[in-house]
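Each in structure tokens, the structures are laid out below.
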Structure I
């Protein structure tokens, strides 16, 4: 049985290494679960964020790497049990010259431009916090947004706090800083991410879920995820909520 997994270039969740091989926390987690199900033929398909849901829906591939679960997305695909919970963060130029620590801080400065990947939940969160449409610059891929940040075309890039932290470590703190979102709620609940499947593929989703429930939170799972910067903060909320 051959299973095709779609992934995007977004460290630490997934990316293509120097040898051309797919890697990353979500890619490795999917491989571990599928091999435990007896799948020996696994293909990895690099795509864009905008194509993830349509690709699974239309059967171009079998499973997507995790993305945030929303009611709107659930109308298009079926989600697995959640595998991580992560809040938003901002990537800014070194020194954070505009002192940006939240979407509200972006909204308060009319000349500030915020980069977001098209279709990601950060756009809705930013708008809800008062960021105006004209302040948002949309990109198809993370690399394009980071290039724009370096060039000064945007002042911040919004993504997950964990993802931005890993990107900042790779690029170098002398060039960019990762800033966690300042929260109005002192005990915010981080949104959860999960694998997704076309609605025609529920048998695979159900089998995948059964194995995933057994594996999540295990010592092996935590050790593998730790290589990519995941801690108990990102894992425990979904394990406890299972």
Structure II
């Protein structure tokens, strides 16, 4: 059954099928309707525009000049309708990540699209199990969440080194730089280093972006992911790698 009365968007699909098959019978079979329904809908379409769109004959139908114009209109309208439906039903990916792992996801995995994804950036100390209640599609976190029900957890390693500006000659006396976020694993690992732990002064900076800026100016060195070497024009200040564990939580699809 096809709803009767006024013309609707489905009628445009019927019209384009009739136009392309040049047969009411073939169109009915293709769309799964009775031919009488197709004939009735075509009458409503033509009545709506007060025009005759096809010339009937014993072997099918032929479009009139008005029918050809109507076909262009129908195709354009259906394409616009499809695009509009896609836009309305397209769900943005809600992503939660720390600042450093945002760069990792964008540059190493191409997992994020800043034009379409809704990205929430937080410090490690600000990420907790509460994040799982906010329907994030993906969570990138240095902190292991205790309750990951509804999510698939992946444990990964981020190869890191103490890095400094590539323009900086090998020198002693540079201050180490650590993130002021007390739960940042790069900070914790740095403070475990004997050179820092035994009373050596260090700079405490409140963001990854500011740390990078200081490094690029040749004012210090800091423990950071290896992928930043080429990306930010840095070089290894020390040759020994440090593995930093992080977690990726992906929403399960049932």
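Taken together, the values in this text are just the output of simple stated rules run on the coordinates, not laboratory data. Quick caveat, the model's predicted, so the values are computed rather than measured. Cβ atoms are built from the backbone, for glycine too; each structure is taken alone.
Things worth noting here:
- For relative contact order in percent (Cα under 8 Å, 6 or more apart), the highest value in the series I, II is held by structure I.
- Calculating Rg/Rh (Cα atoms, Kirkwood Rh), for residues 60-163 alone for structures I, II picks out II as the one with the greatest value.
- When distance in nm of label points 7 Å out along Cα→Cβ at positions 100 and 156 is calculated for each of I, II, the greatest value falls to II.
- The greatest value of volume of the Cα convex hull per residue in Å³ among structures I, II is that of II.
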